[in-house]
Structure P
Amino acid sequence: MNALRLGIVGPGLIWENAHRPVLDRMKDRVSLVAFSARSEASRQKVARDYPDAAFFTDYHELVRQPDVDAVVVLTPIALNAPVALAALQAGKHVMLEKPMARTLEEARALVEAASAGDRQLLVLEQVGYRPSADALRALLASDELGELVMYDRVQHAMYDGGRHSVRGYGATEWRIHPDFPLGTLFDGGHHSIAQLSRLFGVPHAVTASGVRLRPEYGDFDQVLMLFEYASGLRGVFSHSDYLGGGRNYFYVRGREGVASIERRRAVLADREGREVRAVDLDDTDTYVRMWDELVDCAQQGREPSYTKEDALGDLMTLLAVARSVEEGARVEVGF
């Protein structure tokens, strides 16, 4: 099968840090034929690194190129949906960074355009390609844990702003002054929301509150959420890309025991706290797995492990969190 010809819109930090290292090693499967960016520095870098690729300052020109099979959208969040929609309407498959849009209206327009044009809309959420998800779901469904009652999770780090900016992400203008809700939870926090939905499904409702600690940066520095599920399960989740301090945890509590989900393993204990068994979690090369599958999906017309409907559900959850924080009230997801 011929290599999938890709056009890259927005070859910035996420391109350099996450996607380029993988795609540069997939020369037998993909061909990087075009790039689009606004800056002269980007043009010069593309000319140096990919001398045979076309370069456009206007993404509308890139999506019209007949030698582009699929468009990879790596833009600031506000541009995700407009660029992806233009590509779909031009008859291209789309690989789109998360979150897929800022609003439900934007997201639904993308889903409708993909379906109407029989094109693939593939959201780049690497959590959806972690092999550990199956092992975790099996553990959570075990008789040893019993009926799930609640989970509690704290995910705090220092990923944004000043000297704690990870690989430059926190220093980008659109993260410092976001034009999307919630701030860093809506961006990097999407990974945690995606993991929760893959383990427990999309919640039925949420009650949330947020704290602003830095008026000069972003939106909320910490968000506390209580999720309710149709099964009766409840979950408490605290997210912050500012508080740091480590000591993160993720416990799932059933009638018969508790599971502690750690970075590389999950430990199941009985009601007395005695360890019953442990499961290794191997999530190495997740980006490689993701891109291998996405290329297959574009070429074969099959659905990915993380579907556009999954991405829509995660966006609905985040928007419900944002509305709950704003209104100080319980909000149903998919309102």
Structure Q
Amino acid sequence: MTLADIARLAGVSRTTASYVLNGQAEARRIRPETVARVMSVVQRHDFRIDAQAAALRRGASRTLGFIVPDLENASYARLAKLLEHGARKEGYQLLIAGSGDDPQTERELALALRARRCDALIVASALPAKDPFYAGLMEAGTPVIAVDRALDSRRFVCVISDNVSAAEALTRSVMDERTRSIAWLDAVPSLSISVERRKGFRRAVKGRLEHAHELTGARYDRESGALLMRELLARHGLPDALVTSSYTLLQGVLDVLLESPTGLPRTLRLATFGDDRLLDFLPLRVNSLPQRHERIAELTLARALAAVQGHYEPGCEVVARELKRRG
């Protein structure tokens, strides 16, 4: 199947099809429904971009791809820096792209990175764990390594942090005999990290509290955190304790709390996944779960380079977190 065939079946021009396949749909202002038609044809017919076929003929490109949900997220920025440095030491170039936590954008970026002859693809995916997209890439010859957000561990190599037990410990760290109400904020409810962390929260509060509220947002970003906090206050008022499933959501929470003329409520007990040095200077004590970026980067790069050499063993590498108490 050729590019012309893809364009014909999707009812678009060859130029439009080419823009979509090379990740330029947004820059060229191609409508989402047009992108969806092209991508549907591509996936239905297992189309391989010509550049990828050329890459297979020429051999390894010594290039790795890395798709992150949010380029402004400090945790992912740190991980990207470590991966880039490690890849460079091994003689590889790392191409980094941001999906904005949008599944369709992520699919376009993955195809574009494959077209650029990446030897392996590292992804912190916004797709549900059992979405067939990356299985298709694997079958087409591109190794996929899931980092931070697990894919189906029966098919993929995954390097992740502990989630269920970590969320349980984090939640319990802000609970005591005086706690009557607690709230949990997360985002993108279908993501593996959201499912697992929410499970840990529920374990911690089950049978222990009168009021446990759960709210979920559209994205793991500061804006979603602020929206969730406003919704929480409007529906339930300020709880005794609040736990966020990411530091970016906590940033939005703090933005809303700081709008009050009285400032941050000193009685509120806060906890979050992730960490930042700024938390050490807040008048409000925040317990946190820092991520071990160095270890995650080390394992991820090792698995990616092994995959390039033909050694790929599906399964999860779980990196434990250590609770940081400030309260």
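Only the coordinates and a few stated rules stand behind these numbers; no lab work does. These figures come from a predicted structure and were not determined experimentally. Cβ atoms are built from the backbone, for glycine too; each structure is taken alone.
Side notes on the structure shown:
- Of the structures P, Q, the one that 145 was derived from, the read-out being volume of the Cα convex hull per residue in Å³, for residues 98-257 alone: P
- Structures P, Q were compared on distance in nm of label points 7 Å out along Cα→Cβ at positions 210 and 274, and the highest value belongs to P.
- A value of -13000 for helix-only ellipticity at 222 nm (-39500 (n - 2.57) for each DSSP H run of 4 or more, over all residues; to 500), calculated from one of P, Q, originates in structure Q.
- Structure (P, Q) behind the derived value 24 of percent of Cα pairs over 37 Å apart: Q
- Sorting P, Q by distance in nm of label points 7 Å out along Cα→Cβ at positions 178 and 218 from high to low puts Q first, with the largest value.
- Of structures P, Q, the largest value of mean projected area of the Cα convex hull in nm², for residues 10-137 alone belongs to P.
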